[in-house]
Structure P
Amino acid sequence: MGFQLGQATIAIDIAKRVFQVHKVDPDTGEVSRKKLGRHEVTEYFAQLKPCVIAMEACGTAQHWARVFRSHGHEVMLISPQFVRAFVKTNKNDAADAQAIWTAAQQPEMRTVAIKSAEQQSILALHTVRERFKKARTAAVNQLHGLMGEYGVELPKGWRTMLPKAAEALDDATSAVPAILRPQLRAQLDEIRALTVKIDEVEAQLSGWQRKEEDCQRIAAIPGVGLLTATAIVATVGDDAKVFRSGREFAAFLGLVPRQTGTGGKIKLLGISKRGDVYIRTLLIHGARSVMNWNESKQDPESWLSRMIERRPHNVVATALANKMARQIWALLAHKRIYEANRSTGHAGVAEAE
């Protein structure tokens, strides 16, 4: 991350209103603690010489990281799970700040990438879209259940369900009571309105994807679409080489096996499911779509076809998602382009021209 030896490290436990600072003098070892109000934080750090500021990667951490960087400081964002082990006693702001400082001293401590305001906005759009999607799914399921109580069977899939539900509500001979029909029509309107909002968010994401070279680069991988490409590029940040390898990136997404063992004997378990649940879900869904396409193409010589023949469907989907994650890292870290070998059915990467 570019930290210089001898730089002082200051840990700060951030919150909504009260911030706790923990500082150790690098020459004397003197420990100092200070409590700051929200309005005092920027002024306090603006007066300090450039140093390393360590924080937990939690709410508002990205904002404060950008503020501290603007004043010439280096910033370490540490995952809370790595800080928790260093809390010595009862949990309070001072103990948390000391634990953050201790965690920052550990060699090879893994840190979270600092995002630009634009990248964070893209992830916020994904969050907003997920809320709209969950609300639409809940409304659709409720509509299925309520109309099913009166013998009206609606087809699967909200696109085909909407006209059928509207037709049933307009049918005077339908068993749905008149007192309930206005609310069910309102629910149909709600589903349509949520769909419009989802389309608007996707249009914004598509516009950002078109101007981001990295998004276009990884979108060439089969199974990587608009949502996956924009979410990964916004999450990884400006430099994919913060991950040392494709496997480390896959581990960051929780797509590698958990390990347990002692005495030199290691046992592999299921995937760890650590890291970003949203991106991992997108990759696995993308892998499923590739598997469905591969089954229709019926290429028995491909790696995927051979995997499908001998392993369970969900295991193959996870393995393919892992492979996709490694390909994505290779494209982003080495600025390469995706290249598929159609003669053998294998895919790889090539140097960008």
Structure Q
Amino acid sequence: MDALVKEKADKGLNFRDAPTPVPRDNEVLLKVKAAAICGTDVTIFDWGESIRRWIKPPVIIGHEFAGEVLETGKNTKKLRPGDLVSIESRIPCGICYQCNTGRKHLCSNLKIIGVHTNGGFAQYAAVPEESAWKIDKTTPMEVACMMDVLGLAVHAALDEDVCGYTVVVFGSGPAGILAGCAAKAGGAQNVIMIGATQYRLELAKKMGADYIFNIKDTDPKEVIMEITKGEGVDLVLEMSGAQSAINVGLEVLKKGSRFTAFGIPRQRVTIDWTNELIMKGIRIHAIIGRKIFDTWYKMMTLVNMGRIDPKPLVTHKYKLTDYMDAFNILRAEDRKCGKIMFAID
């Protein structure tokens, strides 16, 4: 089969022929229909320092994908050939303390499809049945392959009530844009999007953000305080990991409100612990992954009700053979794209 492989500990990927996987007893074999490129995949391509301890080449990458079940292992129970599924990329061990107390997304022995095991940038993929979420066959492929990132966004925005809130999102990448969509779906009064890429900010506006501001030509603290009439915001969704965004986010947050930490900083962060956290009674809520499968029920309901439509986020589609074109767009400084999808025949 055709596959996109991280073959060695160096920059780049390889498109090559790979053996078609054979499903184990607890796995299903999928004909991959669509896959989306994540920022993690770009980091793997660039062999960024943050990913090196997680991935051991060679491995077929890709963790945001959907496909049709072709074959099931003998111990599978829920799925049948012909079912359409989207993939939960995080594989919990099922036996650690976190798994046994209902927090599988925080599993102590977690593995990630497309990082620790072969993933979906290929014609076929074998995945644990538990990782395959059955969806309606009428679901557009643009939606089916984005449930992973949508789940991150829904978890970040809606793990607590946001109805009537003013929310500011720092970071206009796909997860940030979808987090804004999720906040609006949850009843947020206003969503303010702060980012550095104009193309993506305009996309966020198209998808429901009330205000968009580019940090290259705007003082974010000034415009946020102007919009909120000096009161500040009820919720900060920090999706960028930038030191400056973290600082401004804490400054514009109302006393007693929530700061959601999602973006991964590239270096240690310094904050005014006394004045911005303790004296303001701030709650910092760190988000990783999706709640398995609590978040899935929540986001599927929002999608099926039409409260969130992720389709406009897919701005480019490529064949797997054209992977270099796709990755070059994402690696460009101006990032004139939303999500890039591989349509896999």
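Coordinate-derived values only; no laboratory data. These numbers come from a predicted model, not from an experiment. Cβ atoms are built from the backbone, for glycine too; each structure is taken alone.
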Which of P, Q yields -17000 [helix-only ellipticity at 222 nm (-39500 (n - 2.57) for each DSSP H run of 4 or more, over all residues; to 500), calculated]: P
At a computed 16.8 (mean projected area of the Cα convex hull in nm²), which of P, Q: Q
At a computed 28.9 (mean count of other Cβ atoms within 10 Å over residues 174-181), which of P, Q: Q
Structure responsible for 15.0, with mean count of other Cβ atoms within 10 Å over residues 46-53 calculated and labels P, Q on offer: P
If FRET efficiency 1/(1 + (r/R0)^6) of positions 78 and 142 (r between Cβ atoms, R0 = 25 Å, to 0.05) is computed and equals 0.05, the structure in P, Q: P
Winner on mean count of other Cβ atoms within 10 Å over residues 86-93 once structures P, Q are ranked, highest first: Q
Of the structures P, Q, the one that 1.00 was derived from, the read-out being FRET efficiency 1/(1 + (r/R0)^6) of positions 166 and 254 (r between Cβ atoms, R0 = 41 Å, to 0.05): Q
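If you work out mean count of other Cβ atoms within 10 Å over residues 198-205 for P, Q, which one comes out largest? Working shown, then result.
Values: P: 15.1; Q: 20.4.
The structure with the largest value is Q.
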Relative contact order in percent (Cα under 8 Å, 6 or more apart) - highest-scoring structure of P, Q: Q
Which entry (P, Q) yields the derived value 0.25 for FRET efficiency 1/(1 + (r/R0)^6) of positions 134 and 262 (r between Cβ atoms, R0 = 35 Å, to 0.05): P
